[in-house]
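Alright, structures below, take your time with them.
Throughout, read-outs are computed from the coordinates displayed, never taken from laboratory work. These figures come from a predicted structure and were not determined experimentally. Cβ atoms are built from the backbone, for glycine too; each structure is taken alone.
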Structure I
Amino acid sequence: MKLLDRNPPWLVKRLYNTENFVQMKSILKHYKLKTVCQEALCPNISECFSQGRVTFLILGNRCSRRCGFCFVKQGSSLEFNPEGEIVNIAEMVRMLDLKHVVLTSVTRDDLPDKGAGHFARVVREIKRIKPTITVETLIPDFGAEENLIGGVCRSGVDILNHNIETVPRLYPLVRPQADYLVSLNVLKLAKEFGSLTKSGMMLGMGETDSEVLDVFGDLRDVGVDILTVGQYLKPGRDNLEIEEFIVPEKFEFYKKVAYNIGFKHVSAAPFVRSSYAADEILEQIKSQGIFSNRQPL
């Protein structure tokens with residue numbers, strides 16, 4: 001494994017230590033809510049919090065899987081208050097007058113429905129209090145069970161996101177408890193249920209150009225509309241090492257290829273993450289005339 005300790009110049013991130021940033025952290029603490037921004041040590045956290053953007057982390061903060069890239073805590077999930085979480089997210093959405101909400105979660109293989117029902121309940125409550133809002137869910141694979149995927153899609157989700165993360169060859173290293181074909185089937189099912197679909201990759205873990213382009217093709221084959229591609233950055237001591245820093249020009253190359261094969265929107269740059277600037281992406285999708293606000297069924 002290569003050991004790349006020093007980030008290149010294009011991977012220096014500005015910190016936004018603004019009043020809004022501090023206030024957002026205070027509000028989240030008041031409502032006892034978690035965000036993947038905090039739990040996964042996202043490099044964009046100060047920028048996004050300063051702009052009023054958050055990605056809520058539901059279903060607790062301990063994951064039943066152990067992915068090599070992820071900083072979120074693993075192990076037996078602590079008890080959480082599902083009804084309180086629903087009420088508090090809805091109240092925070094109302095208080096901040098959010099126009100677009102992103103929800104994600106830890107993987108909960110320990111639950112009978114893997115947490116899909118809670119996703120659906122949170123979305124339905126958000127849509128109930130504010131029917132004009134748009135909601136994006138970044139979901140685990142739920143075992144690609146059709147009834148679980150369908151339940152989330154029917155809850156009123158506007159964009160169904162599930163990250164493919166990496167190329168098939170690296171799954172045993174990067175996502176040892178996941179399966180590439182299962183993840184593709186999640187996205188295929190979501191498209192069959194009528195959702196706009198989105199997926200993302202992290203680069204710099206040892207993949208080749210041809211492998212990345214093959215994944216792009218597989219995602220288009222199952223109808224994925226939106227693609228995000230960013231640089232993997234090692235978040236903690238026990239996470240995978242960075243194998244390569246991808247130059248900005250390579251991200252531009254991937255972006256051009258992805259548009260050429262039919263993605264409706266592509267975000268590809270070193271600091272791009274799956275929910276980064278999600279509201280702006282949705283606005284660009286709306287401008288193409290392929291979006292309509294979905295309501296619970």
Structure II
Amino acid sequence: MTYALAIDTRQGSLTFGKEVVIPLTTLEAPPMLACALRAYAKDYRGLRTFGEAWMEQVPKDFARVISVSEKFSTEDGLKKIEGGLDKIAEVRLLMATQPRLAKHGIKAPHLVEVRIGGGSVKDRFEYGKKLIGQEVKVSDFVKEGQAVDAIGITKGKGIQGPVKRWGIRRKIHKARKTVRQVGSIGGWTPHYVMYSVPRAGQMGFHQRTEYNKMVMKVGNNGSEITPKGGFLRYGVINSDYVALKGSVPGTRNRLVMMRLAMRPPPEQKAAPAKLDYLSVQSIQGD
């Protein structure tokens with residue numbers, strides 16, 4: 001993380017028109033690879049795969065995740081999908097990350113399906129067909145001042161007790177048996193422990209979604225946002241990046257997915273906040 005100085009443009013804010021300090025989270029975002037087009041048909045059981053068309057030459061790193069053939073026939077897959085457009089309900093792109101571009105030791109790509117929305121099924125098919133084998137950059141769908149949702153796996157805390165996990169109060173030091181446990185987990189009836197009773201268990205390492213994170217900066221030159229010596233316990237940003245206002249779930253080097261905001265805030269008449277200064281000072285010191 002870093003920080004920036006910007007003029008607050010939010011109407012009704014107590015600091016409207018004034019310079020404020022904004023915390024920023026910098027995410028390295030190498031281009032994603034559209035490796036396949038997948039079509040789904042709908043029946044009484046729900047969605048089922050109708051067909052898929054893969055790019056001709058799949059990167060070798062895919063073998064670390066799934067079993068792939070030496071060469072796919074893209075044309076055959078597209079013909080099968082095009083012949084059944086009347087049966088297709090959804091068209092999705094199979095996107096893959098390219099971690100080698102970030103140059104941080106991770107080699108296995110992450111695969112994720114992205115739904116193509118808008119227009120008829122034929123329009124979505126034609127649009128997805130053009131993207132097979134192409135790279136998609138973060139700047140192609142995200143602009144400065146836009147709201148996005150950040151999805152990630154939170155930091156793992158291991159097995160923790162109810163005091164740390166749920167924030168309950170400790171009992172007095174003369175309490176019977178335990179001090180850092182609840183006084184009762186339930187009555188004689190019902191003969192089970194209700195879900196609402198704080199108990200010990202796994203804390204952290206859960207998938208969480210942060211809604212409406214404002215995009216403050218998008219660029220393709222990592223040197224303009226990388227501190228001297230690199231980010232602490234991460235290093236230097238080598239490819240595209242995006243700076244979000246606030247924090248995001250997870251630790252360094254962990255995948256964070258972004259999507260267009262599902263429940264965006266009301267549109268602001270004012271222009272997005274313009275950064276006057278962005279700190280690139282070394283956290284480790286000179």
Re relative contact order in percent (Cα under 8 Å, 6 or more apart): value 18 computed from one entry in I, II; matching entry is structure I
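Thinking of I, II, which structure, once semi-axes √(5λ) of the Cα gyration tensor in Å, for residues 117-236 alone is computed, gives back 27, 15, 13?
Checking each candidate, the match is I.
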Just checking, which of I, II has the largest value of Rg/Rh (Cα atoms, Kirkwood Rh)? II
Give the label, chosen from I, II, of the structure having the highest value of FRET efficiency 1/(1 + (r/R0)^6) of positions 93 and 245 (r between Cβ atoms, R0 = 25 Å, to 0.05). II
When mean count of other Cβ atoms within 10 Å over residues 205-212 is calculated for structures I, II, the one with the largest value is I
Which entry (I, II) yields the derived value -2500 for helix-only ellipticity at 222 nm (-39500 (n - 2.57) for each DSSP H run of 4 or more, over all residues; to 500): II
When distance in nm of label points 7 Å out along Cα→Cβ at positions 13 and 37 is computed for each of I, II, the largest belongs to: II
